[in-house]
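Structures follow.
Laboratory data are not the source of any read-out in this text; all were calculated from the coordinates shown. Just so you know, these numbers come straight off a predicted model, no measurement behind them. Cβ atoms are built from the backbone, for glycine too; each structure is taken alone.
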Structure 1
Amino acid sequence: MEGSVKCDANYTPLTPLSFLERAALVYGARTAVVFGEKEYSWRDTRERCLAGASALARLGVGRRDVVAVLAANTPAMYELHFSVPMTGGVLCTLNTRHDAAMVSVLLNHSEARVFLVESQFLGVARDALALLADAGGSLPLLVTIADGDGISSDGVPEYEALLRSAPRGFEI
């Protein structure tokens, strides 16, 4: 726009985080996500993403740390596209069709600090972590994405439980 001065009223860069903030402000009560029986508004989605960022920060994720995810298109995967950047971290989404050997290589190459895995892919993830350990690689913290209520029987933290226990008031 020739002759106009760029300011917040007419120019704001659109980033995933500014998009989420704006959607929550303008369309707060409207539906953002529908997944089976679950339904989240834009306001709910923003709050869940902030809780996810708070939980990740509590796990030690910060600027430039890599968070790997092996999951299908679920609400958790969607939320992590916002939560990880909120911490300053880098999201590394892994292809669910990769075998354990490839997942191990990608985890090693990315130097992931945290590895979130949807329960249906836990077999591949555990095999990948075993291969990574055998190769002397640094193991990321494993977190499952399931409908569980906390920590699995083998001591692995669960995504929804981390969201519930995350300190509120996370600032981007």
Structure 2
Amino acid sequence: MQGQKEQGEAKKTKILLGIITGLLVIIVMLVIFYVRSTHPWKQAEKEATAIAKDYAQLESVDHFYWFTRKETSFTVTGKDADGKELVVIIPKSGKNITVLNQTDGVEEGHIRQIMETDYKEKDIQKVNLGLYDGQPTWEVIAKNEDASLSYYLLSFEKAEEIMIIKNV
């Protein structure tokens, strides 16, 4: 009788260890997947930040944007040593870097406000800043009530419409 009880306990222990091992394997796999999936983003951010600090003498960085439309560009916003707010747009090639004064354009917070008030978009998924047809452009992605997406391209300077694609 005692032997059967010990066998039952041993079986429960093995099952419990199997479950714990399985969960640990799943957790490790998820961590590996997460690290690998975010690596390109972090690497691009690191490189773009280094270029922006070197090219435009940025002292601090506020935002990083990865813009992919016709061409890929990376944008870093921040302040120089004098406290001047700058926007540094770096094409994927690394050539023809554009440096703008933030005061010469519309900030992300204002773009979000415009989307909510003028375009009645309530669920903004993403806002990016980059080059579209060689011009500094805001890209806004909004989720509609039916779960479709709408894409807006607005000029950096005045938030004027460049292109709108709805219900994708």
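Structures compared: 1, 2; top value of distance in nm of label points 7 Å out along Cα→Cβ at positions 11 and 83, i.e. the largest, recorded for 2. Structures 1, 2 were shown, and volume of the Cα convex hull per residue in Å³ at 146 was computed from 1. Taking mean count of other Cβ atoms within 10 Å over residues 43-50 as the measure, the highest value among 1, 2 is held by 1.
For relative contact order in percent (Cα under 8 Å, 6 or more apart), the highest value in the series 1, 2 is held by structure 1.
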